[in-house]
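Given below, in the form of structure tokens, are the structures.
Every read-out reported here was derived from the displayed coordinates using simple, explicitly stated rules and does not represent laboratory data. From a predicted model like this one, the values you see are computed outputs, not experimental measurements. Cβ atoms are built from the backbone, for glycine too; each structure is taken alone.
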Structure 1
Amino acid sequence: MGYSFTNTAATTAAVNNRFVTTVNMANGTYTVANASPVWSGGCLLTATISAVTGNDTPGTLTIVGTGVNGQALTEVLTLVAAGTATSSNVFRTITSLTQAGWIINVGNDTIVVGCAAGNIACGSQGQLGGVLINNTVATAFSVADASRTIITVPASQAAGTFYDLNGVDFGGYLKVLTTSTNDVTVFHTGTLPSVYAI
């Protein structure tokens, strides 16, 4: 199986209000401010609730969008009162966000919907072939899967440096985590389909 590649040339820090800026919670569909993360891959979606006067009953948030390979994707996320809930699916785009089951306590709690840190290059298990440094590394960055850090590249690595990882296995997803303008390319297997037709 050959490798595809994903380039990351910007910070992949979390953007907690990327999809919905701070609004009062309400049952119904929220206005989506941006349809995708800042970076080229996907992200885990986060929904954070701030209590105003006591905790409202938050209910659920139905996320409709696409995955890293462009496949249609829907997830019903159980919201957390005065806390953050994170999707289990990796989203590349967001089409709609609809809350249901919300019950007000005293005053409207507020909600923001954004993306967790990390440019998710592959939304399933696979193999990581290598990492190419395209500019001199300003700060250290890492490449990780759903359960561990696979490689941490130290600062000041020269442009053109290639880390050959010989097809190391990764599980769940593959993401690049950088807080700087590092320009890196990861070579990896593609996202596997979640459903196969026979």
Structure 2
Amino acid sequence: MKPDEIDARILQALMDDGRASLRQIAKRTSLTTPTVSARFDRMKKSGMIKKFVPVLAPDSVNRGVSAVISLKVSSSSAAKVAGDLSKLPEVENIYITTGQAMTLKVALEDVAGLQTFLSRGVLARSEVSVSSSQIITSVVKEEPAPLSPGALSMNLKCDYCHEEVARARPYTIARGTSRYYFCCKTCKKAYLDKFGSRLAKTRRI
């Protein structure tokens, strides 16, 4: 399903202040708290919101040496190489780009550590070649761009048939702090037929 302008407003408010309560977000976005709560739950359940983490000022952390590394990788090996690189603690970001290329951002203790990183492990494979490496001397800006609805996507699955929910307003069952989403009335009814008695034990649907 495609997130809309309301989802984008809520996400932008969260990106501006990840500690804001749902009531505060509702006030800032001119929405009701139940609307914010329902949309927030939907975005979390779909995996659109992965987690909340503090964003540290670049100059507040002594990372040693940060560098950007450009690689040449065959298209047949790119996914495997990227997967292996993603497991390395030194690797902060991985981008697969056009022209059978891949760009990494890494953080290491010192320049010697960078040289060791470039000559060992995944980067020493025959199908991988290092095109260039540059040490980052200063960080001018490091933050996400403003959101727009057209740039967002949400992979929300039906809680009964597990197919993608395409409706902008999916069929829903609210259970306390949890919500269940369905692609159609048939799936919602089938879910209630199967689990309705269990749900009814704690709270009326």
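The table for this structure:
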{"quantity": "Structure (1, 2) behind the derived value -10000 of helix-only ellipticity at 222 nm (-39500 (n - 2.57) for each DSSP H run of 4 or more, over all residues; to 500)", "calculated": "2"}
{"quantity": "Ranking 1, 2 by distance in nm of label points 7 Å out along Cα→Cβ at positions 34 and 130, the structure that comes out highest", "calculated": "2"}
{"quantity": "Rg and Dmax of the Cα atoms in Å, for residues 66-105 alone derived as 12.3, 41 - corresponding label from 1, 2", "calculated": "1"}
{"quantity": "Structure responsible for 4.6, with distance in nm of label points 7 Å out along Cα→Cβ at positions 26 and 138 calculated and labels 1, 2 on offer", "calculated": "2"}
{"quantity": "Among 1, 2, which structure scores highest (criterion: distance in nm of label points 7 Å out along Cα→Cβ at positions 114 and 154)", "calculated": "2"}
{"quantity": "Read-out semi-axes √(5λ) of the Cα gyration tensor in Å, computed value 34, 19, 12, structure in 1, 2", "calculated": "1"}
{"quantity": "Structures 1, 2, by relative contact order in percent (Cα under 8 Å, 6 or more apart): label with the highest value", "calculated": "1"}
